[in-house]
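Q: Okay, got some structures for you below.
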Structure P
Amino acid sequence: MGWTHTGCKTRHGMDGLIAIYVYQEPIARAVVDGIKYGFNKKLINIVLANFCFEMGEQFDLLVPVPLYYYRENWRGFNQAELIAEVVRSQMSDVRLEKLLMRVRNTKQQVTMKTKEAREKNIKGAFRISEKWKGKIRGKKILLVDDVFTSGADMRECAKVLKKAGVELVWGLALAH
C-alpha cells in the first residue's frame, strides 16, 4: 500500500511512496524523458488526465521537490511543480506550496552511478524557505517529484521537513 516498511522506517525518513509508472517501461521512460529533456510539459496533463488521486491519508500540503533556480530557468519550468499542480486540481482541499528551496546547484542525479553517490551529491541541498520556518510543525505533506530512482532527492527533502517538525511525509512520483 506504499507505506515504508517498519524495519526500514527512520525518524526523519519518508512514511510512504506512491509511484504511478515504472520508469523502465519504454512508454513511461519516453514520457518522463520527453518532459525533462524534450521540454514537453503538455505530456504531464496527458498522462495524468484520467487519474483519480485518492489517498488513505489526509494531507495538509502538496510540496514539489525544487530545482536549483539555474536549472529551472534553463528548462523553463519545474516538472515536479507541474505534476503537483495537476494533482492539486484533483485534491481541492490540499494547498500546493513551494516551501522547500534548493540552495545548492548539485550535479544531475542521473549522472550518478550509485545510490551512495546520489546521497552524497544531494546532502544539504534543501532548506525550508524563511516564510515557512516554524509554520509546518505537525503538518502532513505529500512531496511530489517526477522520478524516484534511488530516492535520494525525496529522502533528503523528507529529512529537512521532518527536522522542521512535519509529522508525515509521503512521496508521489510520476515514475520509479
Structure Q
Amino acid sequence: MSSPRVIAGKARGIRLQDVPGDITRPITDMVKGALFNILGVETIQSTWLDLFGGTGSVGIEALSRGASFVRFVDLNRAAVNVIKANLEKTKLAADAEVVQSDAFAFLNRRPDRTFDFIFIAPPQYKDMWIQALKTLDANAGWLQADSWVIVQIDPVEYQQVTLTHLVEFEQRKYGNTILVFYERPAK
C-alpha cells in the first residue's frame, strides 16, 4: 500500500509519512475521498477530534479542506511523531494540536472544548470502537448539538450499539471498510 496523500485543498497532493510497523489502520484515499465528499462544505470552519490519529491523514485532510482546528489523539509515540511531522510537511500545524494519550482516558476527561466532527478509527477487531463510542456518549460534553461521530471499521466488526446521546443515521461500505455515522441531535 502506498503512503497516504492529501487529496484536496491547501495541501493537495502532498504524500504523508507512514507510521512504521502495523500498529495503525490506514484509511485508503478512496474511503477518505468518499468521506469528504459526503461532508462537502460542512468541513469548512469545522472543528475535529481525530482519535487514534495514526498518520493524521483524516484530520490533515480536514485542515487542508478548510477546517479551523483539529486535535489528534494517539497513545503511540511513533504515531504522535508522524502526525507532527505530517503537520509540518503540509504546513498545517498552526491549526492543530497533537496529544499523546490513551483515547479512553482522554474521553473521560472534563471536556475543554466541543467538536463538530469526531473521527474514531482504532486498531481492528478489538471492539475498541464500541468502547470509544460508549465513553464519548457518556461524556457528551465533547459534542456540539448536531455534531457527527464517524467510525471507521471492518464490516465484520459492526454491531448496533445502545447509546443515550448519539443516534446512528447512516453507513457507507467501501470494500473491507465501513464508515458508520452517528449524530448528536439538536434538542
Structure R
Amino acid sequence: MSETLRSTFALTRRAATAPLTASLPETVIFRPLKGAILQLMARPAQLDRADLKAEWADLPETALRAAGPGQWFLVLDDAQEAEALAARISPLVAIVDQSHGRARFLLSGRSVRQVLARGTAVDLHPAQFAIGQSAMTLFGHIGMHLTRVGEDAFEYLVLRGFAQSLQDEICAIIGTMR
C-alpha cells in the first residue's frame, strides 16, 4: 500500500523572524539566510569528517559543520545541491532535513566578535576559532550552532521557535554598543 496521503490543511509559510525595524550600526550586518540544513548522523567512530570531505571534495569549507560525535550539519544555499550530495552519502549516515525546524542567520562586520562575546562563552579569537570551525553553544539562554564562515563573519543555526527571541537579544546587545 504505497499511496501518498495528502492533507487538506492549508500550510501558511512565514519567516522565522520579523523584519528588523531597528537600524543597526554599519559595524554589524545581521540577516537571515535561506537554503538547506541537513543533519547527518553516523555511529561514533564509524565515519569522520575526513571521510565525508573525501566523498565531497568540491564542498565549500564551511558547508560541513560538526555538531557532535558522529554528527554534522550539511548547510548549503541550494537545497537541490544539498539533496544530491546527501543521496551520495545516504548509505553511510542517517539524514534528517532540518531546513524547516531550524533558522539560519549571518552575523558579520567589524564588531561581530564583540556582539557574540556578550552572549556566548566560546573563545572567538581567530587563533582559537578558525574559519570553518563550529561549536554548539548557548547564547544567553538559547541554544545555537555557531560557525565561523569568514574573517569577520559567523553563521548560526537556531531552532525556529527560538529565532525571534535570539534576534531580539542580539539586536538589544547591538543597541547597547552605540
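Q: Using the calculated result 2.1 for distance in nm of label points 7 Å out along Cα→Cβ at positions 15 and 135, pick out the matching structure from P, Q, R. Mind showing how you got there, number by number?
A: Numbers: P: 2.1; Q: 3.4; R: 2.9.
Structure of origin is P.
Q: On to the next question. Which structure, out of P, Q, R, was relative contact order in percent (Cα under 8 Å, 6 or more apart) derived from, given a value of 32? The partial results should precede the final answer.
A: Working: P: 32; Q: 17; R: 26.
Derived from P, not from the others.
Q: Of the structures labelled P, Q, R, one was used to calculate mean projected area of the Cα convex hull in nm², for residues 71-126 alone, giving 4.7. Name it.
A: Matching structure: Q.
Any read-out appearing in this document is the output of simple, stated calculations on the displayed coordinates, not a laboratory observation. Computed from a predicted structure; not experimentally measured. Cβ atoms are built from the backbone, for glycine too; each structure is taken alone.
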